[in-house]
Structure I
Amino acid sequence: MHLTLVLYGDLHFQSGGFLYDRRLVDYLRRRGARVEVVSLTWRAYALGLLDNLSPALHRRLTGLAPDILLQDELAHPSLFWLNRRLRRGKKLAAVVHHLRCAEPRSSFMNRLYAHVERRYLDTLDACLTNSRATLASVHRLLGRQLPGVIAPPGIQDFPRLPTAAEIAARVQAPGPRRLLFVGNVIPRKGLHVLVRALEGLRGQEWHLTVAGNLRLAPRYVRRIQRRLAAAGLSPRVEFTGPLPAPELAEHLACSHILAVPSLHEGFGICYLEGMAFGLPAIGSLSGGAAELITPGKDGFLVPPGDAAGLAACLEPLLTDDRLLLEMSLAARERFRAHPTWEESLEGAWRFLISLAEQT
């Protein structure tokens with residue numbers, strides 16, 4: 001089987017979506033598929049739309065002859081109209097991490113994004129999604145069923161995970177509760193919501209580590225840092241920037257709670273990584289996190305932007321050792337029941353083989 005993956009930017013960019021794409025490409029190649037990767041320039045949305053009029057891009061993509069032209073849906077601005085010409089003699093499929101129009105923003109902008117994404121999805125023969133919620137959002141926007149497969153992410157191959165005894169010792173050790181936020185520091189990831197929640201818990205003992213890229217939305221980062229300074233909380237918050245896997249594992253191993261209250265998350269690989277280390281996960285009701293987190297058992301789910309609700313979830317975990325231990329061990333068991341990358345991507349492989357064989 002011969003596939004071409006079209007995506008914005010560099011396949012090695014550090015985010016959950018790009019990790020997913022890397023894992024998919026690696027797995028398909030190990031199964032014997034020939035996979036080419038075509039990188040498009042990641043520009044402002046309006047400039048991406050103009051790519052559809054580019055003769056050079058048209059020639060570049062029509063010159064390819066894969067069995068399946070696989071696209072990362074994040075590149076839909078550059079392809080929504082061009083795909084109608086690319087369909088001639090090609091099967092088109094997309095990896096959908098989450099829809100842009102599902103992110104919280106003004107209704108006017110989301111109507112625009114929904115219009116473009118709907119036209120893009122209408123050009124596809126099939127899609128590959130990371131969660132049931134993401135596939136359902138595709139069907140709702142399109143207004144019909146699109147053949148698809150759900151292949152949820154696994155996690156990085158950490159060399160060692162803590163035992164139940166080590167998790168218990170971590171909970172019982174003296175010192176503040178250590179909260180961990182993992183993700184690029186952009187508005188959608190909801191760090192500002194977490195900061196507002198922690199402002200209401202300043203009387204509790206906690207320390208927050210923020211592990212993620214600080215350069216993607218620098219004004220947003222500066223606003224958060226100013227707010228922390230004004231509240232006198234800066235000494236209790238550490239910004240590490242993006243971390244390589246070994247350093248991230250060290251932070252996961254010594255933390256107590258993973259809190260990433262994203263305004264929308266197609267799946268949320270970070271929740272699964274936290275659970276692997278026995279961290280109760282706090283995520284958003286918007287998107288696919290509910291397929292991983294069972295509220296009150298191995299974590300909590302809060303409405304997008306609900307700082308008060310987030311504080312109410314955090315407070316008992318900060319003060320009740322027994323509850324924290326119970327939820328930590330439950331999080332570890334939830335991770336152990338989750339399919340591995342190999343198991344999940346096997347389903348994607350079979351689906352793509354079937355699609356390639358269709359006449």
Structure II
Amino acid sequence: MVFYRRHASTEGCAGRIGVSDPKPTTVAIVAAEGVMSSAIAGPFDILSSAGYIWQVLNEDPATARRFDVSVLAREQGPLRCFQGLTAYADKALEDMPAPDIAFVPTVFLPALFEEPIGIPDAWRPVVDWLGAAYRGGSVVCSNSSGAILLAEAGLLDGRAATTHWTLAERAQRKYPAVSFQPHRVLIPAGPHDRIVTAGGGTCWQDLALYLIARFAGSVTAAQTAKSFTIFRKVRGQQPYAEWFPPRNHGDAAVARAQEALHSGFPDAGVMSAALAASGLSSRTFKRRFKAATGQSATDYIQHLRVKEARFRLETTNTSIEDIGARIGYRDVAFFRTLFRRLVGLTPGQYREQFGLLEYPGADPFDSAAEPFDAEAAS
């Protein structure tokens with residue numbers, strides 16, 4: 001499957017911009033090695049359609065395109081994306097030094113999971129171009145892991161930014177001058193909000209709508225959202241973020257305690273069992289558990305129980321009251337309050353958003369606690 005370059009002959013078929021129409025805002029979607037094709041094509045389609053697609057759908061003769069969108073890479077031509085799909089770069093970086101908007105989409109390379117995060121040599125020209133574009137007056141944006149390139153360019157120093165929730169902790173260690181806030185979907189920052197970061201996954205939809213509202217007006221943004229049936233992530237990334245128990249800390253006593261917590265988390269006496277499994281005194285246990293996992297044992301068990309509750313809400317039709325009781329909370333009011341604090345949604349809201357997809361032929365499965373590998377933790 002290939003994304004082919006746009007041909008000039010297709011522009012006339014889509015309607016032309018009249019002499020009284022505003023000059024379109026120029027957008028450069030800047031592709032670095034490992035770019036996700038959906039994060040190129042999605043913003044391309046949405047921004048290119050603003051001021052046009054709603055009018056076509058409603059048989060309105062006004063068909064002015066509000067954005068002129070190009071795909072940039074180090075070189076013009078075929079561009080191999082993450083998972084092997086081929087896109088096409090309309091222009092080389094040097095051909096468009098300062099667009100109105102520079103848009104860095106999601107990138108995905110193993111270097112992002114290194115400690116510290118690695119910056120491939122192939123990204124350096126893009127990083128340098130971003131810095132120059134910002135100095136030249138561009139509004140510079142990123143989606144998900146694209147924020148790493150903005151941080152590497154020094155554009156996020158002293159500012160708040162968001163990125164994919166799985167990347168935020170590593171990014172914070174790599175760039176301590178940046179305040180990464182992964183629970184947020186969209187963060188405009190800097191003088192005149194000329195830097196805008198968006199969260200993970202399809203947060204590029206929210207970013208595209210923000211840019212349409214900002215440069216073409218809220219009405220055009222609303223019309224475009226309706227045309228593409230876009231649901232905004234009004235509650236942020238917190239409901240999407242999963243908690244992963246720390247495992248590679250090297251403390252065998254804490255690992256034994258974790259194993260006890262994972263195997264008996266619904267039981268009222270699980271904390272005593274964890275303490276006994278560790279073989280430590282109560283005071284030493286509390287200190288070493290916090291040092292190894294970054295959490296108190298109480299916080300850990302709450303996250304563990306809520307993790308299981310999320311799984312049951314996603315994969316079963318069991319009542320919320322029964323789920324609370326099964327994970328150790330017979331006080332359903334306390335369970336609901338705790339769940340909302342850790343997840344950002346009530347259990348009912350969470351089930352509505354992430355619950356069973358009851359498609360014909362679907363095969364729902366019963367929940368089971370995730371096994372904990374004590375050897376891996378120690």
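Bear in mind that the values in this text are calculations on the coordinates, not laboratory data. Since the structure is predicted, the reported quantities are computational estimates derived from the model, not experimental observations. Cβ atoms are built from the backbone, for glycine too; each structure is taken alone.
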Legend entry - Among I, II, which structure scores highest (criterion: mean count of other Cβ atoms within 10 Å over residues 30-37): II
Legend entry - With relative contact order in percent (Cα under 8 Å, 6 or more apart) derived as 12, matching label from I, II: II
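Which structure, out of I, II, was FRET efficiency 1/(1 + (r/R0)^6) of positions 118 and 270 (r between Cβ atoms, R0 = 30 Å, to 0.05) calculated from, if the result is 0.15? Write down the numbers at each step before the final one.
Details: I: 0.55; II: 0.15.
Traced to structure II.
To test your reading of the models, identify which of I, II gives 78, 45, 39 for Cα extents along the principal axes in Å when calculated. Write out the running numbers ahead of the final one.
Numbers: I: 64, 40, 34; II: 78, 45, 39.
Structure of origin is II.
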